[in-house]
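Each structure below is given as structure tokens.
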Structure 1
Amino acid sequence: MRWIILILFLVLLEFYSYQALSNLTKNRWIIIAYALFTLVAIGMIAYGFLSFDRSVGQNKTLMMAIALVLLLYMPKLVITIFLFVEDAARLIIGVCNYFVSAAQIEGEFLPERRKFVTQVALGVAAIPFLSIIHGIAVGRYKFRVIKQTVFFDDLPEAFDGFTFTHISDIHCGSFDDKEKIQHAIDVINDQESDLLLFTGDLVNSLANEMDPWLATFQGIREHKYGKFSVLGNHDYGEYVEWDTAAQKENNFKEIKDLHPKMGFSLLLNEKMWIEKEGQRIAIVGVENWGVKFKKVGDLNKATSGVAAEDFKILLSHDPSHWDAEVVSHPKNVQLMLAGHTHGAQFGIEIPGIIKWSPIQYVYKQWAGLYKTAGRYLYVNRGFGYHAYPGRVGIWPEITVFELKRRKN
């Protein structure tokens with residue numbers, strides 16, 4: 001039934017898109033070219049999905065198929081909405097004319113489709129079409145640095161002005177441009193932060209995805225107070241099919257081993273203390289814990305030996321962990337860092353005016369800083385990309401925090 005509904009929906013999109021084109025032009029060659037383009041695109045989409053190998057996971061062919069789905073059908077969806085609404089209006093006008101002045105009706109029951117509406121529909125549809133192209137060509141590597149200053153009453157005085165860089169969701173298996181990634185690494189190094197923190201999803205699924213990129217990420221400079229990391233849901237190899245449990249476990253071990261090769265201290269439900277001028281704060285890292293994803297994070301274990309009054313930065317990949325467990329935890333986590341959502345890699349952000357992404361209907365906290373009872377959650381928009389090989393309006397992020405002690 002789901003397949004039938006999907007096919008009928010796609011037929012509806014094609015019907016209205018053809019209606020728009022034929023209403024705009026009667027040129028036979030333009031219509032033929034449009035039909036050929038559509039058939040070729042559908043063929044490439046079908047090949048991308050049908051050739052998907054679950055033992056390998058996401059590859060470039062599948063990502064291109066997903067890109068073509070968006071490129072082909074998002075504009076057609078816009079066109080369909082416009083023309084469907086116009087058809088509803090035409091039907092209402094036709095019915096009113098029939099009953100009010102039936103004797104005067106001549107010709108067609110429905111009023112003629114207005115060319116102006118078609119032109120507006122095509123103009124609006126061009127926005128997602130061009131945005132998706134920009135997202136693939138430019139947006140996925142449009143790294144931006146976000147500066148974030150956060151104030152705390154209980155921050156140890158020695159850490160007033162302490163800085164750290166936060167990255168998340170590398171997804172190295174999606175990359176295809178070493179020059180752009182090297183630029184991003186250079187940007188990270190240029191921040192000259194005291195500490196570097198990474199909140200998971202190093203790969204899409206397989207450890208060998210990092211092989212072409214390991215040397216590049218080893219170029220992240222040493223930070224005075226270290227580099228710490230945790231795992232994300234994609235780091236457990238659960239989105240591919242394995243012949244044996246031993247293969248899956250070996251892949252997981254290799255992914256964990258990548259972290260020290262990159263100079264990261266991987267925190268697996270544990271903590272590390274950062275000391276400065278005789279005072280200290282705890283860097284707490286849990287394995288993945290998500291309401292709708294793998295739940296292996298153990299916050300109780302990770303905070304063992306940490307007092308409620310100690311200052312803590314928690315690394316937890318999935319922001320749903322915050323409301324589900326962290327914000328009410330007796331150990332009083334002052335700041336949690338997460339990622340996972342990517343901001344859906346699609347949305348609109350104009351500071352102070354609008355912040356929207358479809359992911360907000362799934363995650364309450366999906367990008368940026370959130371405050372609850374004097375404590376903070378920050379959700380990073382992600383360093384890399386996954387599935388759709390692009391970003392529209394939600395750019396890849398490198399975040400630089402400055403911790404400040406609030407003056408009484």
Structure 2
Amino acid sequence: MDARLSLRYERMVQSYMKVSEPLSAGMKALNDGVSSFAHTQAAWRFYANPMVSLSVLQAPLTAAAHEGITERCGSYALCIHDWSRLAYRHANKADRYAITHASDQGYDLQSSLVISDQTGEPIAPVAQCLVSGVGRQATYEEEVLTPRTHLDEVSRAMEHLEGLGFSRPLVHLMDREGDSVGHYRRWQSSGIQWLVRIRDNPQLTYQGSALASKTLAEQLTYHRARTVQVQGKPHEQYVGEIPVSVTRRSKPSCKKQVQPSVAGEPVMARLVVSRLFNEQGDMIAQWLLLTTLTAPTADTLVLWYYWRWQIESFFKLLKSAGHQLEAWQQESALAVAKRLLVTSMACVTVWAIAVSPQPEVQQLRQLLIRLSGRQMRSKVTFTYPALLAGLETFLALVQLLDSYSPAEIQTLSQTLRSVMHKNV
């Protein structure tokens with residue numbers, strides 16, 4: 001990115017640190033004397049610039065991931081993959097498509113988020129793919145190509161990420177949509193390490209016998225791992241594990257015609273089961289996890305999967321608690337994808353403020369929470385939406401100080417008090 005584009009990018013990131021209203025056509029106006037329409041037009045030109053590709057906009061996010069992994073990860077970096085539907089009712093997006101049915105119009109977003117294996121705190125999104133009616137736009141491929149299935153797409157993203165040379169090996173986390181034996185074999189052949197929540201019924205082989213995973217879960221010996229809080233109440237978590245192999249035939253996904261099942265090499269893995277009990281001793285939740293990792297303890301693996309929820313928080317910050325993604329009025333998936341990457345850099349900035357141990361940053365964090373005016377639960381010192389809202393107010397104050405002298409601000413303050421006294 002050349003110097004002029006880099007400056008525009010920096011200013012757009014600063015603008016997208018502001019919490020958006022539900023109707024948000026473009027970037028918010030900065031307090032620099034330029035009209036909001038001019039800022040919107042500048043953003044439109046930026047997104048339409050052919051030099052500003054998705055890979056160019058992804059580069060700062062990847063750099064932030066490299067730095068964050070080095071500073072905040074231990075033995076591994078955890079990479080969470082998930083999908084989110086973006087519903088758009090306004091018809092000015094001609095490339096919308098029916099995601100699940102005719103009235104479900106919009107785009108399909110796949111994101112890959114790196115988090116710390118030590119704290120579970122988010123670091124940066126390292127790959128994103130937006131599927132529209134004209135194809136898929138991905139940060140790791142320059143061309144618009146035919147959409148793949150979810151797991152084929154995420155497998156391509158995983159293979160790309162493995163080649164980026166991060167300072168810690170990646171562990172890829174997915175929910176039950178990732179439970180696919182054909183993809184297990186693909187990841188195994190590529191040397192990819194993964195942790196996936198599996199369904200109850202697929203068979204796993206243990207000591208020569210093929211049994212349903214839920215049947216194997218009943219045969220495990222469990223130990224108490226930790227006490228966790230669920231809706232403010234303490235619950236006990238118990239964990240057990242057993243070595244297994246995946247030997248069953250794979251069934252390729254195809255909606256138009258039945259595909260024959262395919263045999264393959266056994267996948268040696270660990271079945272890790274987490275059970276959650278309430279104060280009355282009733283089991284209220286059970287996770288069946290499968291992984292090829294050998295070093296981390298079962299307790300650690302369960303905690304890693306619990307941190308998978310961070311990508312849901314990321315989607316929430318994009319869609320409803322900060323940036324109102326589903327109200328953007330850009331007219332194409334490519335423009336939405338570009339704006340999404342700039343907005344993601346604003347999220348990365350908020351995450352960095354949230355975890356920094358530096359005293360001056362901690363002081364800034366406390367100030368941002370005060371400026372946000374947000375209410376939080378007892379003992380919760382901050383939330384990402386509150387930091388984002390506080391940052392908006394703080395940036396406005398900084399721009400105010402750059403635009404007016406202290407004497408001018410004092411005069412304006414006296415004018416405001418005079419108006420209030422006359423009308424209150």
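Computed from the coordinates by the stated procedures, all read-outs in this text should not be read as laboratory data. Since the structure is predicted, the reported quantities are computational estimates derived from the model, not experimental observations. Cβ atoms are built from the backbone, for glycine too; each structure is taken alone.
A value of 19.9 was derived for mean count of other Cβ atoms within 10 Å over residues 76-83; which structure in 1, 2 was it taken from? Show your work: numbers first, answer last.
Values: 1: 19.9; 2: 24.2.
Working through the options, I get structure 1.
Which structure, out of 1, 2, was FRET efficiency 1/(1 + (r/R0)^6) of positions 268 and 316 (r between Cβ atoms, R0 = 35 Å, to 0.05) calculated from, if the result is 1.00? Spell out each step's value before the answer.
Details: 1: 1.00; 2: 0.45.
Corresponding structure: 1.
Out of 1, 2, which one gives 17.9 for mean count of other Cβ atoms within 10 Å over residues 324-331 as computed from the coordinates? Walk me through the numbers before you get to the answer.
Working: 1: 15.4; 2: 17.9.
Corresponding structure: 2.
Mean count of other Cβ atoms within 10 Å over residues 140-147 computed as 12.9: which structure among 1, 2? Could the numbers behind the result be given before it?
On the way: 1: 15.8; 2: 12.9.
The structure behind it is 2.
Identify the structure, out of 1, 2, from whose coordinates distance in nm of label points 7 Å out along Cα→Cβ at positions 276 and 292 was calculated to give 3.7. Don't skip to the end; give the middle numbers.
Values: 1: 3.7; 2: 2.9.
The structure behind it is 1.
Determine which structure produced the value 23, 47, 22, 7, 0 for P(r) over Cα pairs in 20 Å bins from 0, in percent, calculated from the coordinates; the candidates are 1, 2.
1
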